[in-house]
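Scrolling down, you'll hit the structures one after another.
Just so it is clear, none of the values below were taken in a lab; they were calculated from the coordinates. Note that the coordinates shown come from a computational prediction; the quantities given were computed from them, not determined experimentally. Cβ atoms are built from the backbone, for glycine too; each structure is taken alone.
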Structure P
Amino acid sequence: MEKRPRVLVTLDGYAVEGGYDGPYQPATCFTPTISLGRHDGPGDAADLWREYERVIELVPQLGVDGIRLGVEWARIEPRRGVVDDAALERYHQVASFARGLGLDVVVTLVDQAWPSWLGLEAWLLPWTAPCVVEHARAMASAFAEVASGVVVFADRQALVTRGFLDATAPPWRRDARADALAADRQLLSICAAVADDVLVGPLLVDAATTTTVSLSVGEITRARSDERVETLFVRSLVAGTGPTGSATGLVVRRGPAWVVDADAELLAVLR
């Protein structure tokens, strides 16, 4: 029998929810450069903070196994030590709705944005590590009943490459190779710490057996044929807007309705 990896489509909360990095809104690591006018923020995005259920209910039509839901740290803890219980409950509702449809739910704690209070150079600061572990423990406890897995960093290597080598994401450094190595060491130490944690460890999705691909027939086909891949994350269910938005999404808004917007070939390789 041919091995079939689990296939989940992703939702990047920062890119799709709306309500970040504006006046009186949760602030992320993108706030300084948005404020300076160097690029646009997500704005109202797809307004999924109110409409998550309307897009998630279309996921069974795609024939995939579930979703990877970004639970945005900046929304849950907009200020250090101040937890927004209503935001946490909303994410729990969304995850519960997806599980009610028979979907797997993997929650991601840090995708491409993190709270502004953590610092623009967060992955170089020594006090960041215990903050991440503390947050991971809290989220593992909060989502234990509705999540089939937890991912702490959606793409650890991208945080290093984009932030310290390519200058395409915070902290917007280019060819800062020494700092890139230091950041990578700290990120790896955080991964090791959460793996050893009695609350988080059992829920962690093994990074060594996962891969993330774009909505490309070729990329998905190659990933599915790789025997090492047990979980395949496909970016994205909704494209979103702002600096972390994806080029394309499987579900789009047409007028007041959300509809699947994927050709037969793409749907065939997803299933």
Structure Q
Amino acid sequence: MPQVRINDIDCYYEIHGGGKPLVLIAGLASDSQSWQPVLQGLAAYFKVIIFDNRGIGRTGYPRESFQISKLALDTISLLDRLAIEKADILGHSMGGCIAQEIAIEYPQRVDKLVLVSTCAVISQRNKFLFADLLKILESGKNYELFIREFFGLIFSSQYLADKERTDAAVKYAVNYPFAVSSDGFRLQLEALSSFDARQKLQKIAARTLIMAGKKDMLVSLEDGQLLEKKIPFAKSLFLDDAAHAFQVEQPDLFTGSLVEFLSQKC
């Protein structure tokens, strides 16, 4: 499996498809495989780069704390190693915070920007919820409980109502050989908790699409509206029946909306 040394870690990545580069950045406690429901559809149009952030999956686990800025630098360093000068950048949830940081600090590397189910600053409510999830992981007693609690936050009630599908997804996550560790989750949570881009959003020069679900329990509609208001060239797509991880729940809608935006000339 491909890995490259970037900064102080070995970074796991995959490339699918051909054409214009599209970088997908995963969220908290998620790695490159979280894009599987939309990967094939997107790879039909783009050269899709997926990777594991530091502290998750098959990428290295640093010993010291890091910030969102470090995760942004990791992404840019990966693009450097792949000889990709400029790309469309998409980030989901915490990945959206990383994408914001990239667009602010490395504007010359971003063509179009897509921010999915994300915010400019994490809410106190979410800090509270994630702290409880961390306690479950640190106890080392019930990883399945962690997964079920996590799923309860990112999926809609309609999606979870299918017990057979939910149980299968939980089983897959529990048996996943590169599952998130308590240390990795803690380090990512620390980075996310200290991120605040509210005063810097006006620096984003890229054409931006903000995608959000109205049934998202973690990121509010107001979070998405703030991004739309503050980012100069932003437009939004707020979906009535979508929750936080709607790329999993509604992959066709996600892919179609994304392809339409990225294919526009301006």
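Comparing structures P, Q by distance in nm of label points 7 Å out along Cα→Cβ at positions 51 and 163, which one has the largest value? Don't skip to the answer; put the middle values down first.
Details: P: 3.2; Q: 4.3.
Comparing P, Q by distance in nm of label points 7 Å out along Cα→Cβ at positions 51 and 163, the maximum is at Q.
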With distance in nm of label points 7 Å out along Cα→Cβ at positions 203 and 219 computed per structure, which member of P, Q shows the largest figure?
-> P
Which of the displayed structures (P, Q) returns the greatest value of relative contact order in percent (Cα under 8 Å, 6 or more apart) on calculation?
-> P
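Going by mean count of other Cβ atoms within 10 Å over residues 19-26, which of structures P, Q comes out largest?
Numbers: P: 16.5; Q: 22.6.
Max of mean count of other Cβ atoms within 10 Å over residues 19-26: Q.
Could you figure out which one of P, Q the value 14.9 for mean count of other Cβ atoms within 10 Å over residues 155-162 was computed from?
Going through each structure in turn, the value belongs to Q.
Out of P, Q, choose the structure whose coordinates give helix-only ellipticity at 222 nm (-39500 (n - 2.57) for each DSSP H run of 4 or more, over all residues; to 500) equal to -10500 when calculated. Can you show the working numbers first?
On the way: P: -10500; Q: -13500.
It traces back to P.
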For structures P, Q, calculate distance in nm of label points 7 Å out along Cα→Cβ at positions 91 and 107 and state which one comes out highest.
-> Q
